Structures are given as C-alpha cells and as structure tokens.
1. Of the structures labelled P, Q, which one yields 1.32 when Cα Rg over 2.2 N^0.38 Å, for residues 7-54 alone is computed from its coordinates?
2. If relative contact order in percent (Cα under 8 Å, 6 or more apart) comes out at 27 when worked out from the coordinates, which of P, Q was used?
3. Once FRET efficiency 1/(1 + (r/R0)^6) of positions 71 and 95 (r between Cβ atoms, R0 = 30 Å, to 0.05) is calculated for all of P, Q, which comes out largest?
4. For structures P, Q, which has the highest computed value of mean count of other Cβ atoms within 10 Å over residues 135-142?
5. With helix-only ellipticity at 222 nm (-39500 (n - 2.57) for each DSSP H run of 4 or more, over all residues; to 500) coming out at -7500, pick the structure among P, Q it was computed from.
6. If distance in nm of label points 7 Å out along Cα→Cβ at positions 47 and 79 computes to 2.3, which of P, Q did it come from?
7. Thinking only about distance in nm of label points 7 Å out along Cα→Cβ at positions 119 and 191, which of P, Q has the largest value?
8. Comparing P, Q, where is mean count of other Cβ atoms within 10 Å over residues 159-166 highest?
Structure P
Amino acid sequence: MFPSKSQDNIFIDGMAGKLELITTFIDSDAPYVAIVCHPHPLFLGTMHNKVVTTLVKSVKGVMPTVRFNFRGVGKSDGAYGGGIGEVDDLLAVIAWVKQCFSSCKIILMGFSFGAGIAASVANMADMHDDISHLVTIAPSVDHSDFYSLTSIQCPWILLFAGSDEVVDVAKTRSLVQDPPSPISQVIEMSDASHFFHRELIVLEDHIKSALLSDLDLV
C-alpha cells in the first residue's frame, strides 16, 4: 500500500535487494503519480539531490510522488549496475506504484543520469500504456545512448542548462534538433549550470509551467 501520508525510508523489493523510497502524498484522488530518478550513483547522486527534490516540489500537492535510491545508494541494497541494473530498479518502483495506484498514469522524471534511465524505460513498448509524460533534466547525453530511444510515445519535456559544465551542451543541442523520438517541449536555461546553482526556483517554475499546464492541472 502507498502510505496515506508523506513518508521517508520505505523499502520495497528490487532485483538486487531492498530499494529505499521517499513518498509524498495528497489527500485527494489524483490521476497521476510522479516518479523521480536521481543522478549518477558513482558521482554522489542520491534521491536527496537538490535538483531531484526540486522536481518533487514542482508537482508536490498536485499528485503523489516517489523518489528512490538506486541500488547501492543510501540504504538500498546491491551495487552500481552500469545503467542496466538501474533500469531494473525503476521497473521495480513502477510495479510497486501500479499496485498502489492501478488507475493512475505515471509521470517519469529524471535528472542527468536519472534522465537516461527514465527515458530508457519510457522507450519500452510494454510501458507505453503506463507512462503519461517523460521529463528529462540536463540529460547525460555523454553517457546514455539517447539516439537508440526511437519508441518514446508519451509527451517528452527536455530541459537543459545552457552553461552546463558536466554535460556537453553542443551534444544536447544536437539531440533536440534531431531527436530519436518527438520531443514536445524543449527548454534551455541559458545561464544555468549542470546543478542549477541559484536557479532552482526558476527550474521549478519551468517544470510547473511545462508539465502541469500540459496536464491541465493549473
């Protein structure tokens, strides 16, 4: 059961052992649930990352949210899975959410490495009926093969930092100019760095405007 209030340190079964989750809850029916994926586990990425928590804030109060630690991070069991294991982790979280909210559509959100994981799952044919929207923030185009994701069918919102010091901005611009699947909205925050230092409120506002208006929830 999804907790009837916001709750830390929930544990569910994943393929590598227990996965640690944090949820936020709303006291009303909602047609959507947001799942947020964190940046790279080998570079201090966790579900407590400030961009991840900003994504949660952007929809908190409008729909339930779930963020989680990939395998080997925080109190989640296992060790880094090279991206493949992390896809399995997200699939386990989705399966749990579907048990809790059988009639809800899922909003997949991810930052950096987590954007690649979220996009990979949105690309899966057997996920098309479950995923309502995909939101990728500063996607790690240097390390994830976005050009293989030719089967994403849900609306895809891609936001990137124009002054990104971690991800190659030129590669990101090439991706949005010739995407493998249609991107419904592209947002460039020209002065933002990869971790959106001093730009988190602006980031939150962009996500609210782009996503919630598209869902007719504003």
Structure Q
Amino acid sequence: MVQRIYIWEFPVRLVHWLNFLSILVLSFTGFYIGNPFLFVPPGEHFVFTTVKFIHMVAAYVFTVSCLIRLYWAFVGNEHGRVRVFFPFTRKRWKEVIEYMKFYLFMRKTLPYAPGHTASAALAYLGLFLLYLVEIVSGFSLYSQSHHGFLWTVMGGWLLSYISGPTLRLIHHFVMWLIFAFVILHLYIAWVNEIVGKDFVISSIFGGYKTPHEE
C-alpha cells in the first residue's frame, strides 16, 4: 500500500487561499479604481469610496499573508523552506529541463518531486518578486493621500525615485503578469493532477501527496 506524505502544512495552505482570494478582490477593485465603469449619479461618491476601501482591506490581508509565508519559509518543514525557492544547482537545472519537456508533451512521465519541483520553485521565486513590487508600489500610491512614517516606510519612499503615474502603470502591469501566472499555474496543476497523477490539486486542500513511480 502506498503511504501518503504530508507535504503542505496548514500555514502554507492558508496563505495559498488567502493570496488567491485577496488577489481576486484586488484585481477587480483595482481595475475599477483605474477605470470606473459603474454609472454613479453626480455628487455620489459612495461606490468609488467603498471599492477603494475594499481594495485596501484586501491589500492588508495580502500583505499579512505574504509575511506569514515569509516567516514559515524559515520555520516550516523541508518542503516549504526558503532554500527550496533557489534551485540553482546543476542537478536542479537538469530537473527544470525535464519538467519543461513534460509540460511541452516531449516526455510521457512526470518526474516525481514530493514538494515543489525545480521549475515550480523558479516560477514561485519570480512570483514572490512580483508580489513585492505590487505591495511596495501599492502602498506608495496609497501614501499620496495618507501621510505618516508608516506609509513612508511601506512604500512612500519610492515616490522620490519614480513618479506617481509611472508607479500606477507598473502596478497595473504587474497585475496582468500575475494574471498570466495564474493561468499558467492552473494549466500546470491540471496536467500534474490528471496526466502526471501527482495529486497536486488535492494536496493544496489536505496537505497530502501520494508518491508515484516514474
């Protein structure tokens, strides 16, 4: 009987779903803030103010979620630690090539990895950098209307180097990059689950994976 392996601890799974929900809310509200598309009678500012409030609440949730994940990268199990996200050894680069062959249908079997694969580690490293840009640029834009030491530290200092309109453009552009990652992420998760029988989708709910032979 094949024994299941506990891979994703509860904080990792919690952060995953918090990020998913907060990014969904941030994207919708952020798109509306940048281009209000609901008709509002003259003098009525309730809709826009409410959307902006929801956007900031989601931003706080997203920021705290990322901080929890950063903390767990140092105290969690071997599958979620920070060293996993720096696969820059010769062996790990070879793994990246093998996984890319599988996703491009040049290899029939999926090489087994209990936690993050080498290619996933590289992708998540890039994603975390995008998260950082979104958080800093977002709070920098927020500091234009909210002054104080906290907002200056969170991102207001960036306005000394980059103009507000440029930051807003970067903020929106990174949102679309994250969208692209989500689409690719869903595709790879589906391939791993259905074709590779890697139980990756199931594992993000319960935390367990079932090993398979190559």
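No lab work stands behind these numbers, since they all come straight from the coordinates. As the structure is a prediction and not an experimental result, all values here were calculated from the model. Cβ atoms are built from the backbone, for glycine too; each structure is taken alone.
1. Of the options listed, only P reproduces it.
2. Numbers: P: 17; Q: 27.
Attributed to the structure labelled Q.
3. Values: P: 1.00; Q: 0.65.
Max of FRET efficiency 1/(1 + (r/R0)^6) of positions 71 and 95 (r between Cβ atoms, R0 = 30 Å, to 0.05): P.
4. On the way: P: 25.0; Q: 20.5.
When mean count of other Cβ atoms within 10 Å over residues 135-142 is calculated for P, Q, structure P comes out on top.
5. Values: P: -7500; Q: -21500.
For helix-only ellipticity at 222 nm (-39500 (n - 2.57) for each DSSP H run of 4 or more, over all residues; to 500), the value -7500 is produced by structure P.
6. Answer for the origin of the read-out: P.
7. Details: P: 2.7; Q: 0.4.
Structure P comes out on top.
8. Values: P: 17.5; Q: 11.0.
For this comparison of mean count of other Cβ atoms within 10 Å over residues 159-166, the top structure is P.
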